[in-house]
Structure P
Amino acid sequence: MNQVHRWRAFAVLAVAFFMTVADLAIVNVALPTIGRKLHMPESSLQWIVTGYSLTFGGFLLLGGRAADLLGRRRILMAGLFVFTTASLGCGMATSEGFLIAMRFAQGLGAAIVLPAALSIVMNMFPEGAERNKALGAWGAIGASGAAVGVMAGGLLTRYLGWEYIFYLNVPIGAAALVLAPRVVPESRLATTRRRYDPFGAVTVTGGLSLLVYAVSTAPRVGWGSARTVSLLAVAVVLLAAFVVIETRVEAPLMPLRIFRLKTLAGANAVGVLLGGGFFAFIFIGTLYLQQVLGYSALEAGLAWLVMALSSVAFAGLSQALVTRGSARLVMAAGMAMIGGGILWATQVPVHGHFWTDLAGPFLIIGVGTAFAFVPVSIAALAGVAEHEAGLASGLINTSQQLGGAVGVAVASTIAATHASTLLHQGAAPAAALTGGFHWAFWACGLIGLAAVPITFLLVRRDELAKAVASTSQKPRPAPADVSSA
């Protein structure tokens, strides 16, 4: 497959990736409007977000391994079909039950699309400079996707209606479905007999789904409630059973030996903290803009433009620095900027102004996401064999999604608890909300900063240097994969 064809295929895969990432955040600013139009109580609105996260985070590992075994392009197209159809269903929804069900289906489609798309990228580009260029662009999309999603959600809700935040996916997904079989190469693990791990699939999918569900609903029902504790306990038991199963079956869903790659393990640890700090900040920051400053859906969406543009603008520099052998330093600097920028945002006042109080933190965080997402994407695939690309892709995305789910739940709990305390002490509602959001920002910032020492402890300079070294003159390993255009 020549270079031109590879980049055409990459463009299709990148669009599919962007849709799934943007949909994590695109509904945030539209929730009040959706609630009014569909007469949904606030307790049900959270499921528009949680339903997507639940199946997205729960099925990523299964989706990644299915891509390796059944054919990456085939699984990609199946996921695109599910995601696009569910998006159409979301837009046509006239009741809360149907909308929430379609969001569950959307998350499932995204969990199938994302690891398949990233593993195809890994298999199309040989390890070295060209792959790093592709993964640099991939990281930039991931870094800007959430902020662009919030911005697009505001614009579409204001000028076309909340339904169009979902309808937007339909023509894009349909175009990707038409183009994929023409420009995206097929590849799969070549073996005479495909062996599966059904018990591993059931335990890890059930465990991850219960974990996401428990932490997502904990702010509402209470972290110490019997339901939350029980769900977390069952999730831990299922995940522990998964680990035991993977050490004993002949063809494990996730061979635990993959964690012998210290850089991969470190990248996933950083990915959890990146998701926990960054996605939670987007969520809490949007609440501050709308509930305290009184921004409309459009104004809240446009406020994130500074972050999105700075992320895209610095992605090229991030990729260039990574290629020159500074990947670990770039990753640490990115996480330090994200954490520091969020801590700067703890100073926002009740009567804040965007340019004086928010533009600076948003700019720093945007640059930080470019510096963090790019090396994390590269490190998570460093040294991974082609036949395990789907597994590694599913793993890093699972880490980020779980981190995001836990981060949002923890930050929401902190904000609500402190705001309630301030209200009982006689504070005005806006002041109480702002105080709660301050504490939540402190938590998000410290989560981001915690990734800096982990980067230096777990990410190996030699493994990353090998991954980013230019290997364009080396013949591509041939392996256990079969490919056809």
Structure Q
Amino acid sequence: MTTAPLHCTAYIDGEFRPGNSQLTRENPATGEVAAIADRADQRTIDDAVAAAAGAFTTWSRTTGFERGGLLRGLAEAALDRLDDLATSMTKEQGKPLNEARGEVRKFAKAMQFYGEEAERILGQTIPNESTEYLSVVQREPVGPVAAITPWNYPVELIGWKLGGALGAGCTIVVKASEYTPGAAHLLAECAHAAGFPPGVVNVVHGAGEVGAMLAGHPDIAKVAFTGSNATGQRLFQTVSGVTQLTMELGGSCPMIVSRHADLDLAAAGAVRRSFRNAGQICIAINRIYVEQPVYRDFTDRVVDLTRALTVADGYAHPDADVGALTMAEIRDRTAEHVSDAVNRGATQLTGVQKHPSGGLFRYPAVVVDAAADSLLMTEETFGPAVGVAAVDSLDEAVRQANSVEGGLAAYLYTEDLGETMRIGRDLDFGNVAVNNVDAGIINAPYGGRRESGFGTEHGREGLEGYLQHKHLRIRHSH
């Protein structure tokens, strides 16, 4: 198991290459140095893109069976390094070690899924008016891809892009988050061990300016981005007009609790999806609307479950429920959102006390009777706080849910089938989970609406986003 600070270098054309300047990432739980990464410059980016472009000529012509075999090999290589990858995530990002181990397993599952999908890229034949012609429609990879990935799920979210792009026959340059360079470096080692040809997988490190250099490179055919709305908007202005884009930008995710809900199930789901990974999830529940007759009963259950959560250093306590926050910005924003709600008449029922470790630890906050226009109910907190409000009807709940920017995921708890179908239809979100809080699974399409971005990851659609059509119209003799 890797315990010393990782030295993370660029991985380009099958080689690990040191750089001139470095960035340091500290463990948010302890303040100790977790990783040192060599920051990419323009030459590094040019070399990485050139390697991906050069390898594309050959890689794009490999069979899906060849690509699938290598992706399954990558899954095995990651599982062989499970504890190394998990340790790097916990020490860089803060999530508990057991949760980080689960993330590595989900990465492996994604590689296995796209390894299979690579073997099922199909075309079609189209009838012509004359029997002398045959039209064949083929699907081919779009070209070299830039993947710009966030820190909250630094292994899994690289995997979504890596699996779809490589399975389709694209090559890739990954710009990992500056907060989690070690996880990306170890994945590069896994790709190297799996035997991908040089230039097919490349990894560079750095902050936003490195991502902008990569996204704006003229030889990149597609940019796949996951991150904040503000960064996504800047990135959108960086790419050229002919570069394809997939953008997953998160948003403020609502949960609706009907008077016909199983309240124990709903409360458990609310606590899990509000506070898992310290709320640092793009599909975390930010705001909950509860029908008036069950409001107090539901909130009592949520408060009891939240108070029972263990908040601790995720490396020293691998089974902790909540680890350290990744950065001070999230701690401060969470405090601001809670304070704003309280100042507008809400009541904070949990998370008032300070954590004994101080620093970037924060007990999860449940805030009841939150005003509709409070920050907690209108903006994405991306931290361990959730607002709860009573509504007189489900129609009111839907109006409130749809009124806030972003349309990535929403949640509904009800045992009434009619309510399930009606509310499921009326919620303007790309993913709606009913009586569960797992809004995304690897074999179903996942993407947002409105301010939450565009394009699809997961599922067959996540691979098809890296393909383009070619019509081959053939005239042949009788």
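Bear in mind that the values in this text are calculations on the coordinates, not laboratory data. Being a predicted model, the structure only gives us computed values, none of them experimental. Cβ atoms are built from the backbone, for glycine too; each structure is taken alone.
In this comparison of P, Q, the computed figure 0.97 for Rg/Rh (Cα atoms, Kirkwood Rh), for residues 227-450 alone is attributed to Q. If Kirkwood radius over Cα pairs in Å comes out at 23.1 when worked out from the coordinates, which of P, Q was used? Going through each structure in turn, the value belongs to Q.
The maximum of Rg/Rh (Cα atoms, Kirkwood Rh), for residues 299-386 alone over structures P, Q, that is, the highest value, falls on P.
Tell me which structure, out of P, Q, gives 25 once relative contact order in percent (Cα under 8 Å, 6 or more apart) is calculated. Considering all the candidates, the number was obtained from P. helix-only ellipticity at 222 nm (-39500 (n - 2.57) for each DSSP H run of 4 or more, over all residues; to 500) computed as -12000: which structure among P, Q? Of the structures listed, the value fits Q. If FRET efficiency 1/(1 + (r/R0)^6) of positions 115 and 155 (r between Cβ atoms, R0 = 30 Å, to 0.05) computes to 0.50, which of P, Q did it come from? Derived from the structure labelled P. Taking mean count of other Cβ atoms within 10 Å over residues 27-34 for each of P, Q, which is largest? Going through P, Q one by one, mean count of other Cβ atoms within 10 Å over residues 27-34 is largest in P.
Taking mean projected area of the Cα convex hull in nm², for residues 139-322 alone as the criterion, the highest value among P, Q goes to P.
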